[in-house]
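A.B. asks: Listed below are the structures to be examined.
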Structure 1
Amino acid sequence: MKRWQYVSIIIIALIGVVIAAELTNLHLKVIADPSFDSFCNISDKVNCDKVNSSNYSEILSIPISHLGFLTYLLIIIVAFFSLRGHPLSNLLSTANLFIFVFCNVYSVILLYISLAIIQSFCVLCCGLYIVNLLLLIVAIFNIKDYFTLNIACPLRAHRGFAISVITFVIFALVSTIVLRNITISEREKSRRTTEERKQIVIKDIDISGSFSFGPENAPVTVVEVTDFECPFCRKAYPIVKDAVSRYKDKIRFVLKNFPLGTECNSMLRSDMHPRACKAAYAAVCAGEQNRFFEYADKLMSGELDRDAYIKYAKELDLDLNKFTSCLDSNTTRQSVARDLESCAKCQIMSVPTVFINGRVVIGAKPLQEYIITIEEELKKANRR
């Protein structure tokens, strides 16, 4: 094997080490916290966490990414000593070749499982598949040299290699045992968390007269209690809508006003969000013309003042006379007051608060957490 091949193998395997280490890190995070949302979760179909938390991501509670990490380290050790002219370099290179073939076969199997069974695509995993393919391509040059073996060499020539291999084996055993114990521990914590989720607080919030979309008889009802001026509400709103939009006719989505402004909310001691009440009035007025959620989208991402409210109404082709008249009407204030009253009965202390079939989720959470809870409720509905 040529020098450039050894160097290329070492560099490519180092890339594999980095990717495998990151996959192992993400694996531990996602099993510890099912709501964890990693950087490579682009959609439901391109989702590293979905693949990385599946039953296929471990062998005997050992993350397969860690086994890959160890494999790339071994490849680097073998290539390094071959590069330095070890007497058994051809034999070592032959061993590496068999490892490369095995890795590529295993990559094909994992890719099939990912696409056909898990039905999701892992970007980082594909990075490792490419690493495996590149290693094999580099290795097959001058393949005839692999089987020209010279095993007659002094024992001292093996000393450095033997020490490296023994060190690697010790590291592999210790790291695998430690990581396996961590994985088992985190899965147990996750299981307990899941059990606790089953005992989560359930409250029945009154949604009569509230603005909603989706079928009234949907198996899951998602109620978001919000404040248009609240920064956390502005963060949560598009995430909740994204989660809801994935299930189409299976979810009814309800939005209830809970402005943290003393103008309309007598439960407050201080005026936390002075523009929130008028923003809620504007949303109600848009709702009177059947454009509540389109208007809410604008409020959640835009300015909050009277000029802005009129501007949004124009953009949605609302009847401006009806809209401006509605802004100052007692009926509008009573609508917001009813929302506040129903929220007070549920002892809502902060926004955003989301009810998923009555299960309370407080604060702005990652998309995955809402999806997990919705999935659990849909499974319950299917069993009825």
Structure 2
Amino acid sequence: MGGWYKPLSGQDIRRIHQASLEVLARIGIEVMPSECREIFRQAGAQVDDENNRVYIPGSMIEDSLATAQNEVVLYGRDPKYNLKLGGTRVYMGTGGAAVNVLDLHTGYARESTLEDVARIARLVDALGNIHFYLRPCVARDIPIKNLDLNTYYAAIANTTKHVSGNCFTCISLHEVLEMATMIAGSTEKLRREPFISFVTSWTVSPLRFAPETVEVLTEIVRQEMPVFLSSAPQSGATSPAALAGSLVQINAEELSGLTYCQLVKPGTPVILGYVPSVSDLRTGNFTGGAPEFALMHAAVAQLGQFYNLPVYNSSGLTDAKIPDIQAGYEKALTGLSAALAGANYIHHSAGMLESLLTVAYEQFVIDDDINGSIMRMVRGIEVTDETLSVDIIEEVCRG
């Protein structure tokens, strides 16, 4: 159990919450003409058709928070890998969309392939401190129309841990669900014990719903499958440079997505997907190993705890291009901050290099060891009559 590290005070969290409600009620979100917009309209949100904006009242958000699941269980095909998300329970795993892999034989970067997705899944299956598998790299040798199904198959075939992933169209979503149903034995069994889940980047920061992705999100919710609402504004680029302002924006985006999912199907298993990042304002580059990144991902864990909802976020990133000292300390810094804050489903926590552009096989093994140390710190110090060890001290001292 995490929850030890709290960069935000209780008053800070309440102010961020209130500012988020103000953003949604006064600024609103951009939603193009769609079923999504009509669902908001029918629920009572104010809709500006001319400017494609939806204004969400605080009462609607509060109602959605009340119907959302406080805990979500993600199953492994082996029950020992079941994950109970919520509170301050911490799990660390893979993730990302790297386009390159450091070749084990040459040491040089090459394009990632479906074989890499499968082989990394098999490696992760053997590493005890990587708790779930979300594809860390893109199979660049597979046509886009076949990518989602092949990626899920490569993962499921090589690990019995929980598998998360993306589907970019409703067609590929139904292909993946059909395969998963065959493995589970029935649709009811898959919904009852989902060994797969879906990550959706449904929002384009700042405060805009992505029409095509929202269609997929809507169908995932209707299929009663666990879904992660991944919002990833970049401080200084697509969100305010001030960290508090970035937290307000991402929180508003998350609350709007949560509200939409609960309007589609109350009680749907949603995991808040806070993935804030920061820019190097000298270059405009994304910086994954920055201390501000670590602070933000600890802070969003606190926001999830404030709402009593499970949180998906990020850690284990580095700007280093190879497994080196820089990679080690940046990964430890970001991983420890998120875990000690009590984030539930921490992706990017293994294998990543070069700010999400590259993965390396050996880095997964190194990061498994780093994660083991982090998880030991998360467990803290147990104080009981037995561990106080007074009798042992007496026995040794008296002989």
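A.B. asks: Hey, semi-axes √(5λ) of the Cα gyration tensor in Å, for residues 59-274 alone derived from one of 1, 2 reads 27, 22, 17; which structure? Intermediate values should be presented prior to the final figure.
C.D. replies: Numbers: 1: 60, 21, 16; 2: 27, 22, 17.
Computed on structure 2.
A.B. asks: A further question on this structure: Could you figure out which one of 1, 2 the value 2.9 for distance in nm of label points 7 Å out along Cα→Cβ at positions 115 and 251 was computed from?
C.D. replies: Among 1, 2, the structure yielding 2.9 for distance in nm of label points 7 Å out along Cα→Cβ at positions 115 and 251 is 1.
A.B. asks: Can you say which of 1, 2 returns -14000 when helix-only ellipticity at 222 nm (-39500 (n - 2.57) for each DSSP H run of 4 or more, over all residues; to 500) is computed?
C.D. replies: Working through the options, I get structure 2.
A.B. asks: Rank structures 1, 2 by distance in nm of label points 7 Å out along Cα→Cβ at positions 51 and 363 and report only the one at the top, that is, the highest.
C.D. replies: Once distance in nm of label points 7 Å out along Cα→Cβ at positions 51 and 363 is worked out for each structure, 2 has the highest.
A.B. asks: Determine which structure produced the value 21 for relative contact order in percent (Cα under 8 Å, 6 or more apart), calculated from the coordinates; the candidates are 1, 2.
C.D. replies: Here the read-out was taken from 2.
A.B. asks: Next question, about the same structure. Here distance in nm of label points 7 Å out along Cα→Cβ at positions 307 and 347 has been calculated and equals 4.5, so which of 1, 2 was it run on?
C.D. replies: Details: 1: 4.5; 2: 1.7.
Structure of origin is 1.
A.B. asks: Further question: For FRET efficiency 1/(1 + (r/R0)^6) of positions 91 and 339 (r between Cβ atoms, R0 = 25 Å, to 0.05), which of 1, 2 scores largest?
C.D. replies: Of structures 1, 2, the maximum of FRET efficiency 1/(1 + (r/R0)^6) of positions 91 and 339 (r between Cβ atoms, R0 = 25 Å, to 0.05) occurs in 2.
A.B. asks: Something else about it: Consider the structures 1, 2: one of them gives 0.05 for FRET efficiency 1/(1 + (r/R0)^6) of positions 107 and 315 (r between Cβ atoms, R0 = 30 Å, to 0.05) as calculated from the coordinates. Say which.
C.D. replies: Computed on structure 1.
A.B. asks: Rank structures 1, 2 by percent of Cα pairs over 32 Å apart and report only the one at the top, that is, the highest.
C.D. replies: Comparing 1, 2, the top value of percent of Cα pairs over 32 Å apart belongs to 1.
Every read-out reported here was derived from the displayed coordinates using simple, explicitly stated rules and does not represent laboratory data. This structure is a prediction, so every number in the text was calculated from the model and none was measured. Cβ atoms are built from the backbone, for glycine too; each structure is taken alone.
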